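Next up: some structures, all given as structure tokens.
What follows is calculated from the coordinates using simple rules that are stated; it is not laboratory data. Model, not experiment: these values are computed from the prediction. Cβ atoms are built from the backbone, for glycine too; each structure is taken alone.
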Structure I
Amino acid sequence: MAGLLDTSAMQRDLMRTYGAKYWQTLLHLRLPAALPFIFNGLKISATLSLVGAIVAEFFGSPTTGLGFRINASLGQLALDMVWAVIVVAALAGSIFYGVLTLLERRLTFWHPSQRQ
């Protein structure tokens, strides 16, 4: 909601002056203004969902998943496997975050936070 409300009254008035309908204003003004907020939420949820999935597998998965692999390896004292799984999870989270950051730069190049 904060992203959709991030437009000024002058911008909305200009769209009305040009005769834009509600859906045109939403598509061409309000959604582009909300994109930085949407990408912030996506970047946060991409990394936290990975952590949540691993924790859920740690406690609930009987035979598969990274959480199960950590739990089984700890029981066998195979700490090299535990660290390998942690590194794989960290790399996957970093890759997800990086892809979203690149996509954000492509789609919100006009936003002041992306200017260099």
Structure II
Amino acid sequence: MDKSKIDLYLTTNAKYFEPSAIPIIRQKMENASDETLLTLQATELKDPTVLLLISIFLGSLGIDRFMIGDTGMGILKLLTCGLCGILTIIDWFTISKKTKQLNLSKISMIM
């Protein structure tokens, strides 16, 4: 795959991944085909900043967990108002990392 395409993709989407994951993604993309790059560009990634804001304002309803696909914890937060606010506060500090891990797993399935 063309190195400039890889650099463009990683520069554009760096905020969606942990900095330690960027070299791993680069290595996988170098071994992938051009069709894989097209598939990666079409893949919708979750924005960690948006999910953090949703967690701050609507976290006690579990909406942040529903958006990252963690339905069980979303239902638990919805029924218990975020475990009386405790799980909501914990999610304020962890939701960005969970979102970045979700994005990494999405593109790992493609490559």
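Calculated for structures I, II, distance in nm of label points 7 Å out along Cα→Cβ at positions 6 and 30 is largest in I.
Consider the structures I, II: one of them gives 31 for relative contact order in percent (Cα under 8 Å, 6 or more apart) as calculated from the coordinates. Say which. Derived from II, not from the others.
To which of I, II does the computed value 59 (percent of Cα pairs over 20 Å apart) belong? Kindly include the intermediate steps, with their values, before the conclusion.
On the way: I: 59; II: 44.
Label of the source structure: I.
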